[in-house]
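What follows is a set of structures for review.
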Structure 1
Amino acid sequence: MAREGADFIEVFRYFCDAGQNTEESFASAQRVFRGVPPSGGLAFTKDTVYLRGLVSVHTFFRHMLAEDRLQVCRWLFAGKMSLTDAIAFAPLFESGVLKPPRWLPHWVSRANGLAGMLAFSLFANRIRMDQLAPE
C-alpha cells in the first residue's frame, strides 16, 4: 500500500478497518513508515535490517570463535556498540580503560556454548529446500 502511494493516515485507517485498535494501528503504520516520509510512495520494514544484522552477528561470532577471540564477542555485551567497535575497542578493554560486561548470557560465557548456538547453521545449510514437500 505505502509503496503504491498510500500515506501514513491511509495505512493507519487500513489497519483500523482490518480490526486493530487505534494504538495497534498506529504502531503498525509507524512500523511501515519508519525511516521514510509519511507522505507515501515508500515503505521500509526493519525486518530486512534485522536479517542483515543476524547474518552479520552470526558471521562475526563464527570468525571470532575460529580465531580463538571469544573475548571480543563478550565485549559486545558491555554496552551499545557495533561489531567493528568491539574490535577497535580491544586495546581499551585489555588495558582496563573500558570495563567488561557485568553480565553475560550463558551461551557466550563458554566457547562450547557459543559453538552450540552457531552449530544450527551447519544443520540448516544442509537442508535441501528443493526436496521439501509443501504443506
Structure 2
Amino acid sequence: MRRHPVDHRSVGIRGMTRSPDKLSLIVQSGDFDRVHYALVIASAALATGKKVTLFFAMEGTRAIVPGFADVQQEKILARKNLATFEELIVACAEMNANFMVCEMGLCATAIDRTQLRTDISITAGSAVSFLADATSDGAILYV
C-alpha cells in the first residue's frame, strides 16, 4: 500500500487537524431542519472567529424570503430554549456573515430579488462568485 505524504501545514496540536479559516456553506435545500442547522454551524463558526459565507441556491433561496420559518418548529425550538431560525439568521447577520443568493436559484424558483428579506444584506451572485469568495484554507459545506 502506498502512503501519501502528510501535509504538516494542516496538522495542529497532537496531530489534530486545524480548523479552516473560513466556512463557505452552499444552502441548496429548502428543508427547514437543514437550513436551520446550516445556520447553527454558521453562527458557531462566526462566534469562534471564522469568516462565513452562506450561498443560498435553488430551493434554499426560499430560506431568505420573509415567512420561511416554520411557525410550529420555531415554537418547539423556543420552548426548549434552543435558537430559532429567526434568532440564528439575525445573529449571523450581526456577526457579519456574508449572505449570497444564487441568481440561477432565483430564476429557477421564480423569486424576484424584491421578495428577499430586507433586514439582512444579501448579495446576488453565481457559482463563480461563490467560488471566488472561498479561500484555499477554508472549507466548503453543501447543505
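helix-only ellipticity at 222 nm (-39500 (n - 2.57) for each DSSP H run of 4 or more, over all residues; to 500) computed as -17000: which structure among 1, 2? All intermediate terms of the calculation are to be shown ahead of the outcome.
Values: 1: -17000; 2: -10000.
Among 1, 2, the structure yielding -17000 for helix-only ellipticity at 222 nm (-39500 (n - 2.57) for each DSSP H run of 4 or more, over all residues; to 500) is 1.
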Which entry (1, 2) yields the derived value 6.7 for mean projected area of the Cα convex hull in nm², for residues 38-109 alone: 1
For 5.5 (distance in nm of label points 7 Å out along Cα→Cβ at positions 22 and 126, calculated) the corresponding structure among 1, 2: 1
Among 1, 2, structure where percent of Cα pairs over 26 Å apart as derived comes to 29: 2
Among 1, 2, which structure scores highest (criterion: mean count of other Cβ atoms within 10 Å over residues 62-69): 2
Per relative contact order in percent (Cα under 8 Å, 6 or more apart), the highest-valued of structures 1, 2: 2
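Out of 1, 2, choose the structure whose coordinates give mean count of other Cβ atoms within 10 Å over residues 70-77 equal to 13.2 when calculated.
Numbers: 1: 18.5; 2: 13.2.
Structure 2 accounts for this read-out.
Just so you know, all these numbers are worked out from the coordinates, no wet-lab data involved. Quantities reported herein were computed from a predicted structural model and do not represent experimental measurements. Cβ atoms are built from the backbone, for glycine too; each structure is taken alone.
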